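These are the structures in question, set out in turn.
What follows draws every value from the coordinates through simple rules; no lab data is involved. Here the structure is a predicted model, which is why all the values come from computation and not from measurement. Cβ atoms are built from the backbone, for glycine too; each structure is taken alone.
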Structure 1
Amino acid sequence: MMTPEQQSFWDRFCAETGHSGEPFDVDQFGDSEALADELLELVLIGQKRATCALARGYEQPGARFPRPGDLFLILDGRGAPACVIRTTSVEVKPVRDADAQFAWDEGEGDRSFEWWRREHLAYWQREAEREGFEFTEDLPACFERFELVWALDGSARPSGSPRLRMVKGDEE
């Protein structure tokens, strides 16, 4: 369920692109306000074009894995709408099968595989402790690539009147 601010953002996106329907998901990247804002900035500057999550989150009743073409409403660390991304590819495989190209595409840290592995293993260990499961590198993960479709114009934030800028055409 979207907040009124999120729904307004989504409605404007739909009106200006001709898209109809709801987003596949409304969420932020990361597990804290600061991390969500940091990762969002990487998306907005074009550095972050991939994300990875443990498959177990998509295997719950009523859930499904993302598919190419799915749209996501991405939030900042406080839950405000910030951009729309479109999934371009999805691969489900064990965490241990991650590679340097995916680490680069995810765009975080120094973009090295070593950094990616260290930070993601720590992230998933925190998730396992919170949710009460045992994390191992044999667990399947969803390796997703995406493109930025819409973003808030940074100058709009102080005025409280969000303006959108089209990043890429939306041919649906």
Structure 2
Amino acid sequence: MNDTDAYDRAFPAALAEVAEVDFHYGHDHTGEARDEGDYRIDFEPDTRFESAEWTTDHFRRWTGNPDVDGNAYLVFGQDGAGGQAMIWRARPGKPLADQPVVFLGSEGEGGVVAGSLSDFLWVLADGYGPMEAALADEFESEPDEQLTRVAERHATTPRRTTEEIVTEARAEFPTFKEDIHALCR
């Protein structure tokens, strides 16, 4: 048994439901182009986690470090440029739903998105995708009705704004970006 076998890799029902949402970045639901900024979530959710092997290979390419592995991460989506949204198993012994959600961009950017899967659902409902939440310095809520319904069905934390959720998560994991970049060669 390898290290990844010891962890829960069951895809959460909440993420499966998020994967059914058509995000249409820059387009409305008919496929018509929208004005820039109308729909700001650049997110392509998956219907399953990427394999442990894929994730390790991705981390090795991203860091340029052949000695790292991706065992602590479960990739569940990406943005249009290939940045990855993932659950980070940062709290040993806690279920996946209680682990933080993070984002690693294709150009080396990244950050903590939410302190739990439940809070991530509220981030989506508030109009932010993983990339947008991880990289934003200022937040303006633009609630999404369909994603709000998903959050209302699955979230176990109270509804809060993206700014509140991201600020709390960044305070809990203040060195996430530096720790990830320290792995780079």
Structure 3
Amino acid sequence: MEQNFQNPQILDFEIPDFEDLKLTAVSPKYLKIILFNLGLFSVFLIGAVAVAFYFFYFNLRLIQVWAIVIGIFLMIVFLFLNALIGFKFRKYAVREKDLVYQYGWLKRSIIIVPFNRIQHVKVEQGWFSRILNLKSIAVFTAGVNGGDVIINGLPEEIAEGINNHIRGTISQEKTEDGGEA
């Protein structure tokens, strides 16, 4: 049986407007995890620099020492501000046929993963996430790069709901296509 392949062009005004999509923010509790991790990194960085100064005493002038201290301080402040501002842009949406994830404030990225491209779904929960009742969902596609999505900071029931919805949709599509469920 011969199939007639069709792929008609869509005019610009027929493309669905992405701006109308209502995205849901990840849980505000997830910001605690981000800040905790940044705090640990900051303590490690300051400790490493202190150890380097102690054991490998550099013959630095006072102004050079201050420049290093101020540079590290500014870097840590930037990392914290980046995390705080960027957190507002971590949003997602689950639609009938795809998963949408937006992140980043300096460089805004939006990833749309069609369910029919998904190969594997994984739900994870770290020790701090378990305390805050949060989970992460990772979606892996058949594409080489850019198609995989990890959404951190979802309430447990929402992460499990998204997981079940995606798996159910994939199973249904396989059944409809004549494949095994």
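A few notes on this one:
- Among 1, 2, 3, structure where Rg and Dmax of the Cα atoms in Å, for residues 46-93 alone as derived comes to 12.1, 34: 1
- Looking at mean count of other Cβ atoms within 10 Å over residues 54-61 for structures 1, 2, 3, the greatest value goes to 2.
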